[in-house]
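Structures follow.
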Structure 1
Amino acid sequence: MVRIPKKDKVLVICAHPDDEILGVGGTIAKYKQEGKYNYCIIFSFGEKSHWWMKKKYTVEMRVAESKKAAEIVGYDETFFLGLKDADLKSEIERPEVLEKLANLIKKINPGKIFTHSMDDVIYADHKSVHSAVIQALDDIKYRGEVYTFNIWAKDVRTTANPKLYVDISDTFNLKIKALKIFVSQKLALMQLLPTIYYKAIRSGITKKMRFAEVFIKIK
């Protein structure tokens, strides 16, 4: 790995392929334009999304989509942990999983980390990833900024925390372009798309921006 100053490295940690775009795609594209190096850790391959297909083909499809989307917004490297989709809670209970996550975070040594919110409970996998990340960061005594994003729900327990607003007026189009790469998730994304626009516009209005992504600071 190239020696890069910690302040110039950003890490996104999420449950499934496409979460890395849904939650923080516009921000990653902006950071890339600013010269930052962006990394991503994805816990599962999201193979349960196509339960009727053989796992091998689903994994290949979803990894390929994620890699193409990463090129659009500017992820420099993506790591797949390969844990069982929809069963992350029990998977994370294995000590070797937390150890692997902690070691990977130490290796990347980012200045900023983005991950799922504790309130994103519609998908149990999202909450499980949040818990695992917090545990791993505590284990390695991580010193840096940690932010959460919420895909499906509202932040309730963290509303009093500081918020980070990122102006994505110039990169929102890249986020949408990257999301369209996930053809395997077309139906789910069609449901989410109006919300994605609404949240970006609403967050932008708050800070007098055209489009914005907002994150809750937890560390």
Structure 2
Amino acid sequence: MGHTLGQLRPFAVAVTISPMPIAAMVLMLITPRAKANGFTFLLGWAMGIAAVGAVVLIVAGPLDAGSGVPDTWARWLKLLAGLLLLMLAVQQWRRRRTRDDQAALPRWMGALDRFTPVRAGALAIALTAANPKNLVFVVGGATVVAQADLSTADEVVAWVGFTVIATSGVAIPMGIYLLLGDRAMPLLLGLKTWMARNNTAVIAVLLVIVGAKLIADAILPLLT
């Protein structure tokens, strides 16, 4: 179990510091329905991560059970995911901006002040399941759990741990808001500005780190 949690950590951290959901949460907290929208966004983010992992584990179970070499499919998945991440990293790096440039935020972020709690939760789920970069990180983490040959109970524990770590990045702005109230606004807005300015560079670095790890995990067992 300890080895599995160590393998999971890079994927969980990559999801944790993903700039877009953190920026979305910050913007939720400066809307008229800050608490309600913030809580449902946080809940939706955690539910999205948990649901994607559950689907991967349910699908992976029969694949492992019916294969003479149960980790072959996982190695191929890691290799393909790693190559995809490196390609995305190159794309992101080419799009990076200089320090003085302000990246344009997605159009939907301008409508967050009109969001209801239900829409906030639905947005969080969409950012988890429909965003290719976050989806690859979450699926990669679930693949590690599926390949670890754990009991069902241990798989649940491992994935709950992953979900908690992966949710902490979105939870931190909410905690700052609850702790400081209106005094948190300058800090949160500064965080949002930094995230918007450095979005592409942060994502590119994350993609390289996790992509290289996936490729290494897929190839190294074949060389030993």
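Here the criterion is relative contact order in percent (Cα under 8 Å, 6 or more apart), and among 1, 2 the highest value is seen for 2.
In this comparison of 1, 2, the computed figure -14000 for helix-only ellipticity at 222 nm (-39500 (n - 2.57) for each DSSP H run of 4 or more, over all residues; to 500) is attributed to 1. Here P(r) over Cα pairs in 5 Å bins from 0, in percent has been calculated and equals 1, 7, 14, 18, 18, 15, 11, 8, 5, 2, 1, 0, so which of 1, 2 was it run on? Structure of origin is 2. Taking distance in nm of label points 7 Å out along Cα→Cβ at positions 114 and 170 as the criterion, the top structure among 1, 2 is 2, with the largest value.
Values in this text are rule-based calculations from the coordinates and carry no lab data. Small disclaimer: the values here were computed from a predicted structure and weren't measured. Cβ atoms are built from the backbone, for glycine too; each structure is taken alone.
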